[in-house]
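These notes open a run of structures that come right after.
FYI, it's all coordinate maths here, none of it is from the lab. None of the values given here were measured: they were computed from a predicted structure. Cβ atoms are built from the backbone, for glycine too; each structure is taken alone.
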Structure P
Amino acid sequence: MKKKHRALVIGGSGFIGRATALELIENGYQVKVFDQIEVDIHPEIEFVKGSILNKEEVLKACQDCDYIYHFAGWADMAKSIDHPAEVIESNIMGTTHILEACRKIEIKKLVFASSMYVFSNNGSFYKTSKQCCELLIEEYAKTYGFDYCILRYGSLYGPGATHGNAVYELIRQALETRKISYWGTGQEVRQYIHVKDAAKGSVKVIEDSFKENYVSLTGLEDIQTKNLLEMINEILGGDIDIQTTDDPHLRTHYMLTPFNFMPKTGVKLIFSQYKDLGQGVLECIHEIHTKIVQSDA
């Protein structure tokens, strides 16, 4: 009997993590979930409780795994602006602990949940932490020789979503209060992707035939937020009070596209008087020679 490949889903109790763990089971993988919160996902899934901030727990959970999915970390973009230190510790240090485990064991591939916001000038410290994690993964993989895939997810929705998910919050407001208060103009454009479609793509990328290291997972249809709000309103009977408020100070999300042209140029400062390189080297030689003589005395 052919041995099943073993996949570890770090952060597997979360929205996309649960969906991906189930998709892995359906595709014949042996699955283990590592998370701080235990959720009953599937009887065949092994659960290990732990934190990505504990490097010993991470290393132990990663042992004997062929594939590692990293979905854990700080995910609330709006609140990240007020908690930069926590975001950095959770996302960057947590990812570093996972990368340290990857270099110590033999894995086939690491799959990291990033975001389309890595292309944007919005997204606050959440965006910045994802950008940093991508660079860390690239360097670790290059230095220590393991394969990786960075998944840049778009706007997810679907069953299993909770507070913090945009579509969930809009529907919850409508059902509980018959009102929707949306911080935006309604002109924003998104490509929503169902969580099950995102999970299928997340499993697809670990196949040997799939060689891309960077993959965007978004929906195929553009929709303005105002049309999404009207869709929810119409489905629920047409009596939902929709309110949009555009406050530039509260904007953490992009309007039409996450892609942003951000050239970073600098200037070269030139002094009218400066020390000649030869003179500078001679100065260093004198200093070092004096220290050697003094240490030998």
Structure Q
Amino acid sequence: MSVPVFRFAPSPNGELHLGHAFSALLNLAMAAESGGRLLLRIEDIDIERSTKRFEEGIYRDLAWLGVRWETPVRRQSEHFADYAAALDELIRDDLVYPAFMSRGEVRDQIAAMERRGRRWPRDPDGVPLYPGVDRTLAPSERRRRVAAGEPFAWRLDTAAALSSLGRTLYWSEFTGEAMTASMEIEARPQDWGDVVLARRDVPTSYHLSVVVDDAVQGVSRVVRGRDLHAATGVQRLLQELLGLPVPAYFHHRLIVGADGRKLSKSFRDTGLAALREAGLTPGDVKRRLGIG
């Protein structure tokens, strides 16, 4: 029987907070309980927002919590060639297309349609789906606009991808931290529309890089927050299209603030470093998180 492989994969674009601590400690506990391995991955594809200072803070905070991981650490910014190779495969299979509409153009078009009374569909996060205007451009027109240097993003043609498979996809979801039982969840990538897989300024996306990384690192157990549950459908589709292995998943409860909102770097929620400086111990943090 193969040894289970877990991973904790933070982004160095802010300080780790209690939500990250819960996920890291849960990965550590589940790996130990199953006799598995724990890897650390630095998801720094956003090279403008990711900094060395925050990355060093991740190592420091995890060590303080007592989290140990295998080395070397995989840093996504060092593996853009891996993601480009995966994207090239999808391009050859005609499952992606260059989308030239800017974010502003998308907003304006959707707003105009909604003013006319048409309710525009949204993804599970509440973001309007991409209109898909560029999906029907003639190949010659696509080549002309790309050659002219027009900015574009590579988007997954989700309908074409699902049609090429001709079957419904599922993933195995553990029903508890003990990992003694699981259930099959239907993947619904169509709920996300034609997601971006790469941009000019960032040559990959979260969805593309995470499935490639999990495959390269041999990850067999993905333990992460419930906010990513629905997104697993997109990743399941990419795994199938690229012929990648499929991990089993466990989406844990989210740690929320006093206002009931999920903790987030974007709202500058209190980081672990500040808690440490305030005199809290790793034991205090675990008690706050309800971890024995």
Using Rg and Dmax of the Cα atoms in Å as the calculated read-out, with 24.5, 93 as its value, let me know the right label among P, Q.
-> P
Figure out for me which of the structures P, Q the number 16 belongs to, where relative contact order in percent (Cα under 8 Å, 6 or more apart) was derived from the coordinates.
-> P
Of the structures P, Q, report the one carrying the highest value of distance in nm of label points 7 Å out along Cα→Cβ at positions 11 and 131.
-> Q
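A value of 15.5 was computed for mean count of other Cβ atoms within 10 Å over residues 227-234; which of P, Q is the source structure?
The correct label is P.
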